[in-house]
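Please treat every number below as a calculation from the coordinates, not as lab data. What you are looking at is a predicted structure, and each value in this text was computed from that prediction instead of being measured.
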Structure I
Amino acid sequence: MKILVIQQKMIGDVLASSIICNNLKREYPNSEIDYLIYPFTQPVVENNPNIDQILLFKDEYRKSKKALWNFMLSIRQTKYDVVIDAYGKLESQLIVALSGAKTKIGFHKSYSKIIYTHVVADNPVALTNAGLALESRLNLAKALVKSDHWDIKPHIYLTSAEIENGKKIIEHHQIDTSKKIFMIGVLGSGTTKTYPFEYMAVILDFIVKETDATLIFNYMPSQREEANAIYDLCQPKTQQHIKIDLIPGSIREFLSITHHCDALIGNEGGAVNMAKAINIPTFTIFSTWIKKESWNSFENGKDTVSIHLNDIKPEIYGGESPKKMKDKALELYQKFLPEYIVPLLKKYLQEN
């Protein structure tokens, strides 16, 4: 049986949807499972033994109708038996519609039954501590196979060479491994997903004061100026504990370094999901407009902890979903004071 899974989105989404491949390969070990993703997300599924082939949806397919048509023809010529669309947007729906697959599985929308043979509805509330984002992906796999045994946790597969390389990088930067090492998600993917700089500096000052730990900043190369701005806002003692010049050269290198850290602390996003997938503890500060229950996967109150403004000041939201407050994200961030985060973070640092 040939199966195509489609997830054309961000790193966290691609990692989340990889559980579809993992579970279907376990149920159908002789199947061929391909995964269609954007090129920049490939590092999180490299070496995954449950994926036979990674297909890349290149930029040229979005810019050229001819290139897109030829790509869709190549999908059709592969003759997949099953196509699972975890993306659910026009790009993926066109691929599904023209795939020629007998079984087409996707999420419920008003027009879904025109495209898919099997339509899956999202759970209204999370049923497990895996969270809604992972539960909804697993529902897509459940539409194809009935089982009592599901692995809902995403996994990233690092090689021994990558792990050793991460160790060498830490040694090269003369980091004292007898003390705590924290990877810091210092910036989110955009301004509406980034805890205010001056507040983050307060959090970093507190971490160093409490633990005497070494801090490694994780951010995209294009965010170097913003990362330096947060560094400059930190107290001189904290700056001495920040390895500002240790910049992972790639996502896989970031993972290899994070493997040797005691925890990842910072803004919610792909880095947090990646850390969880290599079994590293996380403390997550959620954006004021992100729906926490979708992405606070495997939270247990000990080594996997998160905090949202809605947890502290629910009256600000007035019962509305945080997603409806996106246009007020920056205004809400100003209300998300460090003093609300510090007590929970202190408990976290004492227990990890």
Structure II
Amino acid sequence: MSIRFDSVTVAYDGNVVLDSLDLTVEPGEVMALLGPSGSGKTTALRAVAGFVRPVSGRVLLGGRDVTDLPPYRRGIGMVVQSYALFPHMRVDENVAFGLRARRTAKSEIRQRVAEALEMTGMAAYARRHPRELSGGQQQRVAIARALAIRPAVLLLDEPLSALDAQLRSGMLAELARLHRELPDVSMLYVTHDQVEALTLADRIAVMDSARLQQCGTPRELYRAPKSEFTASFVGGANLLPVTVGSGGVDFAGADLKVGTAGVATGARATLCVRPHLIGLGDGPNRLTGVVREIQWRGATHRLYVEIDGHSVMADVRELRDPPGYGESVSLHFAPDDAVLLPAGVSHG
């Protein structure tokens, strides 16, 4: 089932927290709403769930306007970061809760609970109480409860933020598997974690300051951001102030050959280069600077190189003999690995 935001605006006491959102989630798609705290992403999800009402615009599910419908009439499954399990109920009773509220037949409840627990790998824990489970197991139960009602739309609000790194990685893999097994279920996934969004989502909607900044596939956002905000929030980037010339750009006195189509000669712009696309040593688009910090990250070293007062990050394969602090080094990157952005633009 599709989810459509049609110019949705939400405000509290005159303070706009979601501003004219136009966005469509296609049937069976996983859309991540990615952004910092206060960006409007959770408000957008709550508008779909029916927990907040827009001051203007419409929310449509499968083409049907549900803006004025209460949450229980929308047929939506929801998972939140706090699990929200009933502590006095067993696992199977928690999973059955939504079905009982819908007055589903007892025989069907048993079948659906069993299916949902099996799908989430929690069938062996059906008779336990939430206090007897780990955080990751409790989150699986919360997901099972949402799936038991067989929703056409599944909303996930920071579902992994309370888990440690190892559990989060495992749950990401489980959610990806569930997506493959439930290809008709549309998922709206709220997160501030770019790794979660890049790993799980078919498309990512980048939010900031109550507005949609850019929407696209993970690859599109990573390789072709349209704003400085998107470039820095999705994957991390070097954002270098440059002046556009006839065949490239000038940065700190260096003439760099990059694509400048559509940007006027003499204009100021921002050059976006991902750290892992910058090499150490001589090569095209050579820059020389001084090492100010070096971090070992296992498979790579991250170098922070000062060039004319600007810090440039380079992620290079683990070095047997890394340069030292204060040492002069050369960096380089390929012309096709840089993206030119309008200077100071924050909206995609």
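One of I, II was used to compute helix-only ellipticity at 222 nm (-39500 (n - 2.57) for each DSSP H run of 4 or more, over all residues; to 500), and the answer was -7000. Which one was it?
Source structure for this number: II.
Ranked by volume of the Cα convex hull per residue in Å³, for residues 42-233 alone, which of I, II sits at the highest value?
Max of volume of the Cα convex hull per residue in Å³, for residues 42-233 alone: I.
Can you tell which of I, II yields 21.5 when Kirkwood radius over Cα pairs in Å is derived from it?
Computed on structure I.
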